[in-house]
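Multiple structures are listed underneath, in C-alpha cells.
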Structure I
C-alpha cells in the first residue's frame with residue numbers, strides 16, 4: 001500500500017486559524033479551544049488503513065487526556081467528490097460508530113490542510129498553551145500488518161510533556177499514512193503522486 005510521510009514542519013510554528021463544520025452543522029474555530037494547556041489537531045480519514053488501525057485508541061487517548069487538559073480536534077481534508085466515504089455525512093457516522101468525543105470537522109476546500117502543511121492521514125499537530133507547535137510525529141510505531149500493538153506511546157509522551165510545560169526534543173519520528181486525497185488541480189507544491 002502506498003505510504004506518505006508527514007511533512008517536516010518547524011517546531012514553534014503558530015497554529016493556523018480555521019472555521020469548519022461538523023456533521024451536525026455546527027461551526028468550530030481555533031479560538032474555541034483557547035485557555036487549554038495543549039491542543040491536538042489531527043488530520044484523519046474514514047477509509048485509510050493507517051487511521052482505521054488506530055482510531056479506537058485515538059478515541060480512548062482523547063477521552064483520557066481531556067481530563068489532563070488536552071483538547072482534540074480532528075479534520076478530514078480528503079476530496080469527498082472522488083471519495084464519497086470521506087463526506088460530511090460519513091464523518092457523522094464515524095463519530096457515532098467509533099465514539100469520537102471530540103469535534104471531527106470537514107475541510108471541504110482543503111485550505112486548512114494546506115495551512116498546516118498536512119500531507120497524510122493520520123497527521124498529528126500537537127500545540128502548547130500558546131498554540132505553538134511542540135510535536136509533529138507519529139501516534140506510535142504500529143502500522144497495518146506489522147503486528148505491533150497500538151498504544152499511542154509517542155503521542156502520549158509528547159502530550160504529557162506539553163501539559164507539564166516541558167520542552168520536547170526536536171527529534172521526532174514522522175507520522176506515516178495515506179496521502180491526503182487532493183482535489184484535482186488543488187494539490188500543494190509538496191504533493192507527489194509517486195509518494
Structure II
C-alpha cells in the first residue's frame with residue numbers, strides 16, 4: 001500500500017491518495033483537486049475506486065465535484081449525500097473492502113456529528129478529530145467530552161505504532177499522542193480526579 005499526502009490550500013487541509021498493489025485507489029477528504037493531485041493519480045495509473053469523507057465540512061470536501069466530473073468513484077460517508085452527491089453510508093465499526101484494501105471505520109462525534117476515522121492497515125486517517133498534539137474544536141464542553149471519550153474508547157486502544165494522518169497539520173503516531181497530546185492528558189487527569197462524569 002502506498003500513501004501519497006497532498007497539501008491543499010483549501011482550508012489548509014491534507015488530502016490523501018492511497019493505492020494498493022493493483023493500482024486501486026482511494027482519496028480521503030478531497031479538499032481541493034488541483035493539477036498536482038491529478039498528476040499523482042494519473043502518474044501512478046490509479047483506478048480511483050472510492051472517496052472516503054471524514055466529515056462534510058467544506059475544508060475537506062470542496063474538491064469532490066471536480067473529482068466526480070473526471071472519475072467515477074463511490075463516495076463513502078456517515079451521511080447519505082455529500083455536496084449533492086449520493087454517498088454510501090458508513091457506520092461505526094463498519095468494514096469496507098476497496099480493491100485489496102480493508103478499511104475499518106469508527107464514528108467519533110464531537111467536532112461534528114458525522115465525524116468518521118478510517119483505519120487502513122497501520123494508517124489511521126483522523127480528519128479533524130485527532131490532530132498532532134491536540135483534538136478538534138468543539139462548540140461546547142459536552143461535545144468536547146463526547147469527542148475525547150470517543151477517542152479514548154475507540155482509537156487510543158489501537159496499536160501504539162499506528163500512524164496518524166490528520167486532516168490538518170503534521171503526521172503523528174498514537175504512541176506520541178498518548179504521551180504528549182495535552183487535550184487527552186488533561187482529560188485523563190480531570191477524569192481521575194473525579195471532575196468529569198460522562
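Where a number appears in this text, it was derived from the coordinates with a stated rule and is not lab data. None of the values given here were measured: they were computed from a predicted structure. Cβ atoms are built from the backbone, for glycine too; each structure is taken alone.
Using distance in nm of label points 7 Å out along Cα→Cβ at positions 122 and 146 as the calculated read-out, with 1.4 as its value, let me know the right label among I, II. Don't jump to the answer; show the numbers that get you there.
Values: I: 1.4; II: 3.4.
It must be structure I, since only it matches.
Can you tell which of I, II yields 1.7 when distance in nm of label points 7 Å out along Cα→Cβ at positions 74 and 162 is derived from it? Only one of I, II returns 1.7 for distance in nm of label points 7 Å out along Cα→Cβ at positions 74 and 162, namely I.
Out of I, II, which structure matches 2.3 when distance in nm of label points 7 Å out along Cα→Cβ at positions 26 and 66 is calculated?
On the way: I: 1.0; II: 2.3.
Source structure for this number: II.
When relative contact order in percent (Cα under 8 Å, 6 or more apart) is calculated for each of the structures I, II, which structure yields the highest value?
Structure I comes out on top.
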